[in-house]
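Enquirer: In what follows, structures are represented as structure tokens.
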Structure P
Amino acid sequence: MTDIRLFGYSDPLSAKAGEPIDFMISAEGTNTANAEISRLIHGDYNKEGPGFVEESIKSDVPITIEVKRQYTQGGSFIKVKDKNNLLCLKKSFSMHAFIWPSMPGHERQTIMGRWSVSSSKGYALGINPDGKLEFWVGDGVKIDKVTAEIPLVPKVWVFVAVTFDCVSGETTIVQESVQNSWNSIIGPVTPYNHNSVVTESLRVKPADDDISFLLAGANEENKERGSFVSMLYNGKIDRCGVVERILSQDELGLIKAGNVPSDPLTYWDTTVGYTDRGIGIDIVDIGPNQLSGIGVNRPVRGMTGWNWAGRDDSFRLNPSQYGGISFHDDAITDCKWEKTITWTPPKNLKSGVYALKIISGKTIDRIPVIIRPDKPKAKIAVQMSTFTYLAYANERLSFEAQIAQAIVAHTPVISEKDIEYQKLEEFGLSTYDHHSDGAGVCFTSWKRPIINLRPGHRMAGMTIPWALPADLSLLWWLEKAGYDYDLITDHDLDREGVSALTPYKTVLNVTHPEYYSEGMLDATEEYLTSGGRVMYLGGNGYYWVTATCPDDPSCIEVRKLDAGSRAWQAEAGEGYLASSGERSGLWRSRGRAPQKLVGLGFSTEGFDSSEPFERMPDSFHKSVSWIFKGIGDEELIGDFGLGLGGAAGIELDRYDLTLGTPPHTMLVAASHGHSDNYPLVSEDITYAFPGRGGTQDPQVRGDMIYFTTPNKGAVFAAGSIAWSQALPINDGDNNVGRIMRNLLDAFLIEGSLPGSNYVGEEKHWR
């Protein structure tokens, strides 16, 4: 590891020219850094292409900037808004909650309380390092506690409570199972005794400290970091509260049965707030004092609660059974760093991918930003896949996924830099990773450094660029070929709908448009039916149901379930998005297979080698033969490329009439000869049996198609992540580029497309 470390992120990730962009930078080993703006042109160091290409841009960014170490608050928790300090309890009190701990015995965790780790003041109900429920109090000098007799069992619902007599010190801690046949990892047939009632006299009374009441964490402070939250809880918490007196065992029994206390100081009803469109991050106190709480790092809502009975699979059907909120000690959706510098790109700045380049010694970081024009200027829009960028942000597949070696078909190639990046836990996880308790990560955001978004970055273990670094190959070629373009993003399309597309004659997808919202699908569909022209130049696109968080556009949510090439599986009953209220999973599973929009859908993936496309009989039809002007009848298309040596590979899509490919679609080219490391996708497999690899199953291929849409619109699709990465070979002069020129020159003209007089003729004309 270098002596100097520089990392940063921008907010927002993309903006129009003329709109300010804030950069947050953290530094170790230096107090200053040099800064400049550069335009990113090509992001792959591979010597078979143009290499890494950027150009410096004149800007008002200071040459030298002051930097400092900035810290990230990791972990999700809830901070209660208690401006009058009503929870600084001076009298006897009781606390209660339903909990589903996922990692008892991991380390000390706080369920709820007003506890200062630094001063040893306050009170809290939590879990000790032995996995036992514990209540502790501190006066700043001494800590006293009472502990349950029986350890908590992971992923089993229990009702927990504590009563504290401030006069006598008598304290009772209660732990009782509320396990049923549905709600826990084990059922009633497992002969475990989960119940414990312990009474002891504590000699210490909780002293006040100027701290917050927290759910799922405790307050801590040191000179270096200042105030932060530690002792983070892993698992679910359901309806909980505080009563400013001692509750009897009968009263606790009523609360355990689902009743609200008669005189709560607070009662956080975690089922309040659900709508058909989801739920926010605030939890509502239905007690008289309305001490509601706000979630930090997005505790996960829409989760089954203590009383889930298995019949309803969505909070929309029965919100009363969806009081569970999941907390994770490694969740990060916002680093909340202080702003270091602001850059406002001039209104006349060319649309493109730019970066704040910061340098100290030999250490360089490039913080990318995507700049739209202030007003549409070009006829071509390139839609940058910002949803996909966030979904893969800081992925750790090569280190933590059991399938890593199998999927790449070779021993993963791990560099020293990969190992260094792996240690940067404070930057959060991707939706391909698991939290420390094994739960899948469903939220991701741009408000943190995203290491694999840097130009020149290659995917660890796979030796290839991924997402933005790969997408730069298309931008490089467009400039080389002399085409003007504007950039738009997934976020723009999600927010603005079809109005983001209508100024443009044609819209180009980049290498991996995998994550799509309903609004994005609707906008693309409307654009195509009104005469727009789309070039789908990627693989595995329009795949996962995704939503932005209404209160935070930097954050997206996805849940993996049922089918698809998924890194994790949502727990039973937890497949609906808290952000939008809709069922997540595959768009195909909701009746909107990508074939219905762009004619192709996911077929296979492999990471050993890519293959070329070969012309199919349809390519010689008069309606589409113009696409292949300058291409020989037997010529292999893309038997080269920066993406594993060919234009058809990495992830591939195929034509499929049964999934909605328009019947008049022309299948103009296809790949074959893929290895058995390219298996058929899981959503196509109804029975598991051998023979589903590339040498055995004809569905394992990439297809190239063309079809017309209403009002003189059209779609060209080359279903391959590797397609655009073939463009830079031979300085852009190759047959993949020739096809692209033929298409763009046609798609940019007004009026009818070439070959339109022959559309509708018998397809198999030869």
Structure Q
Amino acid sequence: MSKISYIQSNFNGGEVSPLIYGRPDLDKYKTGLRTCKNFIPLLQGPVERRPGTAHIVECKTSSKAARLVRFEFSTQQAYQIEFGNLYIRFIKDRGQIASGGSPVEVTTTYLEADLFQLKYAQSADVLYVTHPSYPPRKIERTSDTAWSITTISFDDGPYLNTNSTATTLTLSATTGSLTVTASAVTGINSDTGFQTTDIGRLIRWKDAATNWTWLTITARASTTSITATVSGPDASATTATVDWRLGAWSNTTGYPAAVTFHQNRLCFAGPTDYPQRIDMSVSADFENFAPTDPDGTVADDLAVSTSLSADNVNSILWLSDEEKGLAVGTVGGEWIVRPNDNGGVLTPSNVQGARSSAFGSANITPVRVGRAIIFVQRALKKLREMSYVFEDDGFRAPDMTLVAEHITKTGVVELAYQSEPQSVVWMCLTDGTLVGLSYERDQQIIGFHRHVVGGASDAFGATQAKVESVSVIPTPEGAADELYIIVNRYINGGTKRYIEYLKPFWDSANDPEEAFFVDSGLTLDDPKTITGITAANPGVVTISGAHGFSNGDVVRIKNVQGMTEVNGKVYVVASAASTTFALNDRAGANINTSAFTAYQSAGEVRKRVTTVSGLTHLEGEEVAVLAEGSAHPRKTVASGAITLDREASEAQVGLAYNSDFETLRVAEEGRREGTSQGKTLRIHRVLIRLYEALGGKFGPAFDDLDPLVLREGGDAMDTSVPLFQGDFELEWNGDYGKNERICIRQDQPLPMTIQAVMPHLHVQNR
């Protein structure tokens, strides 16, 4: 028998596939985990418990799905748009935008079934939106409460190729509303002639002076006769001509499926009848797709139209701006559209499309991470990283899910990227699981992690709550990014869809009393700012503004500079005036502050209460409670409130969730006796290195856990327990086996960061 010690101090490989449980030779094994649920692998190596989600508002129509779309004017002015069935609403600064007491809302024509086919691209205060069944539209913001959505009236174009048949078009007038008469149906809508669905479509027409004008179809009389309005320059004649072009988009041909910006052009692609076509606007004139000047001249800054040339006709599903060109995702493969001279500027005569890979893309908007584009493969189960490789002068798209294919096997629905404070690609799956990918390309870090939000989506509590949409915008302060989600839960007898956001990552500088590790939670916190405390008997506190306290109210003071003797103490309000009150103890005796250190600055005071209200959105649910840094017994919400077992001035209340950490089988290698793999072993003692943690459980399996007792005998009972940091030794109850692992669970509403696990093993050498 051998006694050995082992250390795993890096977990940024995340949760790995069961298919590599037998591959301790892989580097990914040495940094991977068997289970990483509701923990986030940090790029530096530790795993940190994910923060909870804060409740914002219920979706307008909880019975129908909704989607979040980011609208970012700047890092300080960022919004989430709630797209629902026939409406949009708006979120800013972690709250719903309202006017006159009602949510700001704009009516749309997008149905529930349309929402996840929408593609969008933003320029300043305008968001361009596409869907193959609707004309391109734009959402515009003029203020926080003033939003609109309109169908785009393009100045000119885009158009199909110039007519190549003998069919002529004749105008009845040179300006205004007029009749257009075709000599035949040949060349018009596959030789079927004009259709009612052509109403709103453009026509480009060359007059006798060889100048182009353009018209908008307003009515259809027959397959050869329509009414149209001149939208461009007046014609100089009405003579019949074979020089005409039909608009590329209409209810007849379909509308673009994808949109983005590239080289200062607005780009659309994938209309139904021309699924491989790409149209790019006039440079810096986003709503103008003129192919020539009115006199027929083609300039470099005019619109660009091109089509992918492939063996099979595969619809374009997404576009993404790439440093080396316009990245294009189709059902059959991925393409790069760039200048013919490979390094120049796209122009009408300098454009080509080249296939970069043939994996095939899903109809999901990719995310840009640094110089890489992360997209979902056709079957929805694989993520690929498309990036330029200098040595190949081309692009590669390796499978990022190769060592964690089980994570995404149910299918990806949507992607979002959070760059600060940690680089994480977020995604929601078809089964409602929230998945994160800790990602740093330059450091070759790829670590998947699963997240199950608190609550259930059925009446029996058998099915987890489902995350249905993900989106990221900067925080109101602009210093970090924030993940917003739509969650489907069963609450108080019905389906509820809530908009929530992931609270900031835990920071050691944070006050432990502000720890937020509950889902769909709310915070009880109403601090009053202290501007002075007298050194007197009794001491008198001065507040910045009216405090609203009454005599007999119980309050708690913290964060005072100078007179630190009052911090963390509980007092009774006496001699209350508008902005001042005196300090008494619970027996009614004065608090003499004359011997205390002189007050310098700062400080907050909060009223202590036993009732926490505002929890209507969790009616009937059992909730976890963290009050003044201590976990309280769980409570059931009734009439939108809970009653605490004891007073508290600060509290976080919401749905509980477990964070589960499980190592792979200890992969100790390089011993004199050889590998421990396949041999019987027993973990008899474990050292875990924690970074600011409290509570939790540990054991050889999740159904065999013991409490992790981090409270020390010297900790004061009337204050919150300080977070533990350092090495903690555990006596292990496991028996001999061939599949020994370390399981840690945090089930309290408290932080936990695991930096290393160090098991001590007994290995049977035979």
Structure R
Amino acid sequence: MTNFASIIFIIGIHCFFVCTPFLLHANTVNFNTIVIEGNSRISDGAIKNYSQLRVSEPTSAQDLSNAYSRMIGTGLFKNVEFKETDDQLTIFVEEYPTINEISIEGNTKFVDEKLLSVLKSKPRFVFTPKVLEQDLTTLKKLYKDRGMIAARIQPKTVKLSDNRVNLIFEIFEGKVVEIEKINFVGNRTFSDGRLRRVLSSKQAGAFRNLVQQDTLIREKVDFDRRLLTDFYKNRGFIDFRINDVNTELSEEKDGFFITYNVTEGPQFRVGKLSISSEISEVDPAIFVDFSKLRTGDVYNASSLKFEVLKLENKLKSVGLHFVRANPKISRNAENLTLNVAMVLEKADRLFVERIDISGNTATLDRVLRRQFFLVEGDPFNPREIKAAEDRIRALGLFSNVLVDIKRGSSKSEVIVDVNVVEKPTGSLTFGAGYSSATGLGGLIEYGEKNFLGRGQALSFAIKTGKDNQLYELSFYEPMFMRNDLGFGFDISLNDTDQQNAAYDTENLQFKPYVVFPLGEKSKIKIDYAISQTDLSNPGNVGSIITDEVNEGSVISSSVGYTYSHDTRLYNVSGDSGVLIQLGQQFTGLGGDKTALKTALKAAAYRSTFNEEVKLKAVLEAGSLTYTSGDSRVTERFSLDSRKMRGFKAGGLGPRECLNQICGTQNNDALGGENFAVARFEAEFPLGLPQEYGMTGGLFYDIGNLWSLSKVNNNVLYEEGAWRQAIGASLFWKTPIGPLRFNFSEVLVKELYDKDESFDLTISTRF
């Protein structure tokens, strides 16, 4: 035999034994018996079924190979061997052990129950390397998402009798690796600080040891790319792009540095606006003034999508179901404008065959269906489907929402497939708060945003302070009877124990209401309220308060409305817009008194200096008029530091003083039946590192509180007097909640007013 032939022969023999894990005949064999050996937990019959081998049937080498693969594939066997003896096939199996118990060691960031809940390995389940590898991957990701990328997990097994094992996960957590810094390269218009506020990922703050919500999650980086892109394109930077996102680990491996390399491009404004129709029977002239887009405005992609959807809904309302508004954009590079030509064109005649909903286990189907403004059989509108998806996502009941369009049973029909992933919607909250006006207080609150899976909101709260207690029960159905009608009610009991006064109060109220929209940005709330108010335990009070206490318990019944117009919700930054609220309460429906109470609030918000500075102007006013009976101190208006800074609660307005001299006694704040205040405020960065969470503010307040239906010679300031105050604020985001420090200087006041130069407000939930 030549050397070449020898080599070929040796290679052939080697391949034969490598490729064949057991000795087999080249031809088929009929086995009269099949014997199982090595098993202790799994029955012979089950093993034979797994192999799919049968006696008295021709069995080839390939059949045995397939049987081997099937048995190993069950995940029940560590090893399988076949042995042929005459007409008998013996199957030797080595079973994987069963898990007796699972324990976790070395964990401090997660409790055992949390880690055990994510494992696929379970007691009394079969232990396999494949499942173990999946569990290790899951645990590592859990720690990675918490910022502990250096965490090591070492599995160990302890053999027991009867082919059982104890499974132990030894965890070496290591340190939390935070986002040390988020930087931007290429931004010219907006500062790094402004862009950081856009991202969902946050860099480590000053209280990193207390609050660790600034860890790196890779999935968040992709989401942040979309957020940043939308931010720029909604401000006219249509050529904006992210060139690269670089993530680097520090040399100490205790922090990440994230750098966004961006190209802003120029900012575009809206140029010429036009509307035309490619359909002869559709006159575009009737839609010319329908859009709110205006020439000269900064181009906003989101606003354009909203206007397109509005226009298509208008077309549908006049019976034009298969007409689409197609915005065609052309740019003018010279003057940096975008011309928007809205073209009305024919759409495919498609109908909704059905809407399929899946993934909702707790939430009823109807909660999702009512977010669609179309039903089965309606003309298909892709933009309306996208808007419905956004509305479902805005419910806050789901962690993920996916709406897909599939072909229906005919060419003219489509199926809308809705898949959701539910998230926890209930919460039990404990909290604390402090205010210079009310002191230190506590909070216990239970809330459920998806009560009984109906999309209803239910909450119960107990709020306590040094000298007050408040109990509240609230319920709200956002879509009562029809899609745009909301219904709810509030029940409250409020007790005060000489809170900023020398008497106690008790108020019990039941208030049902309905809410319905009046337009895109407006709504009206109509309510009925019945309440019982009592004044008791008077201390050193004057004759007016004494008379009101002597009235005893007073029942009032009223009906009212509150009109709201809010454009901030439709502004891309959320920091600009106007808010107008007008409310009136008509008292006298079966109660003890007849009165009309009116309250007005108008506020304007604006961001300037590339959205670094926030400006706010607020005007509030109110009037209370009694046609039967007299007002009480609990019904009249009062001004505290939330409405008029620089003054204590009850620190200004009419008051009763003995012989018109206010000392430590007989110094009663009576409130007023009319008030008016104006507040002007600017919030701005302080130049400190953003991780400190501090911004500054300046304010100017002017206000007046006056008028009483019942007076005597000892009442001062009944005719009113304007007070003024200026001051500075420090806003501080801390782990225990947002703090606001106000430092005030009163410019104009009256002799017996009670002013304060400093007040602090803090509230948190945990």
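Read the figures in this text as sums done on the coordinates, not as results from a lab. Nothing here was measured: the structure is a model prediction, and the numbers come from that model. Cβ atoms are built from the backbone, for glycine too; each structure is taken alone.
Enquirer: One of P, Q, R was used to compute distance in nm of label points 7 Å out along Cα→Cβ at positions 189 and 381, and the result was 3.1. Which label is that?
Expert: R
Enquirer: For the read-out Rg and Dmax of the Cα atoms in Å, a value of 36.5, 135 was computed from one structure; give its label from P, Q, R.
Expert: Structure of origin is R.
Enquirer: Right, next: One of P, Q, R was used to calculate distance in nm of label points 7 Å out along Cα→Cβ at positions 341 and 557, giving 7.5; which?
Expert: It was calculated from structure Q.
Enquirer: If we compute mean count of other Cβ atoms within 10 Å over residues 469-476 for structures P, Q, R, which one ends up with the highest value?
Expert: Evaluating mean count of other Cβ atoms within 10 Å over residues 469-476 on every structure, the highest lands on P.
Enquirer: Also, quick follow-up: As an exercise: distance in nm of label points 7 Å out along Cα→Cβ at positions 421 and 477, calculated from one structure in P, Q, R, equals 2.4. Which structure is it?
Expert: P
Enquirer: Suppose you compute helix-only ellipticity at 222 nm (-39500 (n - 2.57) for each DSSP H run of 4 or more, over all residues; to 500) for every structure in P, Q, R: which one lands on 0?
Expert: Q
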